[in-house]
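Every number in this text was worked out from the coordinates using simple rules, so none of it is lab data. Everything quoted here is computed from the prediction, not taken from an experiment. Cβ atoms are built from the backbone, for glycine too; each structure is taken alone.
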Structure 1
Amino acid sequence: MSAEVHILGAGLSGLSSATILAKAGKDVHVHEIRSDSGARFDGDFQGIENWTSDIDFFEELADWGFDATEFKSDSFGIIDLIHPDDVVTNPKTEGVAFRVVERGTAEHTIDQAFKRMALESGVKIHYGVKKSPEECDIVAAGPRESSAVAYGEIFHTSHRNLVAFQLNDKLAPGAYSYLIIIDGIGLICTCLWRKQRNSGRYLDETIAWYERNYDLDREPIKRVGGKGDFGIPTKYVHEERLYVGEAGGLQDFMWGFGMRYAITSGVLAAKSLLGEFDYEKEVRRRLVPLVKASAINRFLMNRVGDRGFKMVANQWMRDQKRNGDGLNFMRWLYKPGLFRRALWPIVKIGMLRRKDLSDGRVVHRMPFRKSLKRDSWDPSIEAERVREQWKSTRSKGGAVSFKETDE
């Protein structure tokens with residue numbers, strides 16, 4: 001390995017690799033096509049989960065040399081779990097189930113924190129430039145295609161801090177919606193795992209549902225959106241290039257919690273280049289079993305509607321009553337076992353499609369699924385009011401970071 005290292009992508013995975021390598025004395029150059037780290041996002045909230053390991057993720061960050069106080073985070077040990085029939089229960093744990101962080105270019109976001117830590121370590125970041133993956137040692141680029149999309153609205157609210165998670169196949173086809181409120185700012189988001197026309201109506205209807213059931217006192221600010229590209233490559237090292245984060249398919253197929261995988265894979269890649277272990281072997285030992293477990297969970301969720309979602313919610317609460325900790329059920333969902341290993345060949349054939357990439361790699365990716373007949377319905381009166389309110393907000397300068405299919 002030469003003293004000079006080139007990394008494609010200034011997201012969390014790329015910057016975590018860069019920081020560790022720079023601290024080890026390497027001359028690290030990160031190349032990013034966007035204008036800044038976090039520019040792909042627009043102030044939306046995301047969660048860092050704490051259930052795929054017995055070690056608290058912030059403890060891992062500290063062990064790797066990252067300072068978690070550099071960015072704002074809010075810990076949660078309890079959520080509102082909203083069943084498809086609108087019953088609300090409360091999974092909870094004594095510890096930290098997950099932390100909510102903000103994405104974007106504001107100083108307090110996790111993206112800017114990792115940028116600062118990288119620069120302080122001596123990393124040279126080149127923004128607004130194109131760099132070929134073939135010219136880089138680590139590839140940490142973002143998603144190219146869509147397997148799922150998420151639409152959300154950010155708003156002012158007087159409601160207390162809260163996280164609500166809703167399983168509802170009508171409002172979020174094949175997936176879920178959520179409400180996050182942190183210090184007077186709220187985000188309502190719906191995730192679509194089936195491709196839809198007029199997709200903005202799902203967000204309108206989701207907002208209407210939360211307004212009926214929570215006293216939000218909502219004042220819209222802007223609407224945000226993003227996509228996820230989910231696929232599993234046949235290898236993680238190709239022509240001596242290490243693929244991390246989304247570029248390596250190291251994502252959570254079930255819920256979309258990808259930040260922990262992204263940062264971890266970036267750390268593993270850096271340590272591999274420093275000679276501590278073989279990246280291909282280490283990522284297959286630590287992360288690939290979690291990715292496959294999440295893909296199997298996604299395969300099962302794709303085949304159930306609200307009846308299946310209700311069964312999952314009920315089982316979650318029964319498990320909490322039996323064990324006294326709601327986090328145990330989430331840990332169980334991601335544990336590779338005999339049943340999941342037996343299902344994997346079926347999942348690979350039934351849900352994933354082989355794709356030969358232009359760089360010579362092969363990936364088995366999850367395509368954006370087609371809509372179903374039950375996805376067609378008329379909007380409620382409340383949802384139509386939400387739409388009119390948003391039109392008024394947008395006419396006054398309300399920003400939108402995604403294009404709806406009906407506009």
Structure 2
Amino acid sequence: MHRRGGKTIFSINHLIKMALTSKKKAFRGAFFAPTRVQAKLIAWDYLKHYSRKVPGMKFNETELRADFPTGARVTLFGAENPDSARGQYFDQVFCDEYAQMDERMFPEIIRPAVADRLGGVAFIGTPAGMNSFYDLYEKAKGDAAWYTCIHKASETKLIPETELQEARNLMTEDQYQQEFECSWTANVSGTVYGKILDKMEEKEQIGKYPFDPAYPVDVYFDLGISDDTSILFIQQINRAIFIIDCYSNNNQSLDHYAEYIRKTDYPIRNYVFPHDIDHREMSTGHSRKEFAYSMGMKPIKVCPKLPIEDGIHAGQLLLNRTYIDRDNCKKFIDAMRWYHRKWIDKLKTYSKPVHDWSSHYCDAWRTASIAIRDLDFNNTVPPQQYAAGLNYNPLGDN
């Protein structure tokens with residue numbers, strides 16, 4: 001939810017409604033903020049204001065607790081001390097700005113506390129990068145038992161357009177996108193694919209797109225030894241590209257990846273490697289391509305060597321007709337969101353992409369993008385007729 005969208009007011013009023021209408025005996029509601037001071041500043045006055053006209057209400061200022069005449073109770077907590085909520089049960093919990101909370105809060109404290117009463121938990125907040133809140137959102141998107149939604153300022157119309165324009169004039173575009181348009185990647189300066197993935201989310205190109213047994217699978221590699229070797233499993237169905245699975249590891253030889261691919265039981269059509277697969281090892285005199293072939297990885301396709309920027313451009317264009325399976329490809333999605341360039345203040349420009357944990361999957365995507373564009377995967381090109389001598393006539397003999 002965007003800034004000033006009424007997240008806290010909604011949370012408190014929903015807890016009050018449940019406290020008055022729940023059929024559960026001794027209903028217990030909880031509101032968690034990053035700190036107890038924040039909980040008191042942002043929610044305590046709302047809790048008293050919206051419930052004070054209920055006959056028989058009692059408020060405990062010390063414990064930040066509202067006791068209802070029905071026997072229900074709503075309490076405010078600070079997440080800076082996770083253990084303060086241990087040993088209690090809850091029927092409904094709201095976690096406000098979960099990204100700023102201790103990551104133990106939900107799995108260790110809150111989730112067990114709602115188990116026996118079959119309680120509910122709601123997480124609200126404004127995106128602030130790829131943190132625990134982002135991880136939870138991505139996990140929930142792929143789980144039918146969870147409900148997720150994003151409310152942008154441009155869609156809710158809760159803030160006047162003139163005010164939004166004033167904010168936009170004073171903020172950078174990335175700051176505005178994060179605070180008012182709920183972008184997970186806006187704070188990643190120089191992101192290469194992040195904004196495209198945001199649009200893919202809106203178009204539902206990231207979701208449940210599992211393996212289709214009616215079509216073959218092509219495997220695309222980014223090779224590394226001490227660095228990660230990353231693999232993408234892709235199906236081409238008509239013009240659409242489906243990324244159905246991914247895998248990454250390090251300090252492993254090619255036979256490890258050959259065995260992993262065999263265990264997937266995917267019907268592999270082609271093994272597609274970057275150009276450096278042809279490099280020969282000084283110790284053996286053999287290339288990694290020859291070794292891969294001996295491991296059963298065939299047929300092998302070698303992606304042509306192109307400048308990095310050409311490959312990135314090809315990758316950006318191909319994403320327009322690409323669909324990604326969220327369940328199997330979370331690590332790939334995270335890498336694509338994070339992959340970015342560094343701002344060079346002295347030159348007032350961005351550098352080439354930063355080489356970090358996200359590079360390997362993005363390099364595998366670059367390999368895939370160039371290969372899909374430039375290679376013939378179905379071996380449909382007719383055999384080339386080679387000239388015999390200088391008298392070769394391409395039109396045939398007269």
Open item on the list: Please compute mean count of other Cβ atoms within 10 Å over residues 165-172 for structures 1, 2 and give me the label with the greatest value.
Closed with: 1
Open item on the list: Suppose relative contact order in percent (Cα under 8 Å, 6 or more apart) works out to 20; of 1, 2, which structure was it derived from?
Closed with: 1
- [ ] Rank structures 1, 2 by mean projected area of the Cα convex hull in nm², for residues 157-292 alone and report only the one at the top, that is, the highest.
- [x] 2
Task: At a computed 38, 27, 22 (Cα extents along the principal axes in Å, for residues 45-124 alone), which of 1, 2 - done: 2
Open item on the list: Of the structures labelled 1, 2, one was used to calculate mean count of other Cβ atoms within 10 Å over residues 13-20, giving 18.6. Name it.
Closed with: 2
Task: Identity of the structure behind 27.6, 108 (criterion: Rg and Dmax of the Cα atoms in Å, calculated), options 1, 2 - done: 2
Open item on the list: Say we calculate mean count of other Cβ atoms within 10 Å over residues 29-36 for every structure; which of 1, 2 gives the highest result?
Closed with: 2
TODO: Rank structures 1, 2 by distance in nm of label points 7 Å out along Cα→Cβ at positions 189 and 213 and report only the one at the top, that is, the highest.
DONE: 2
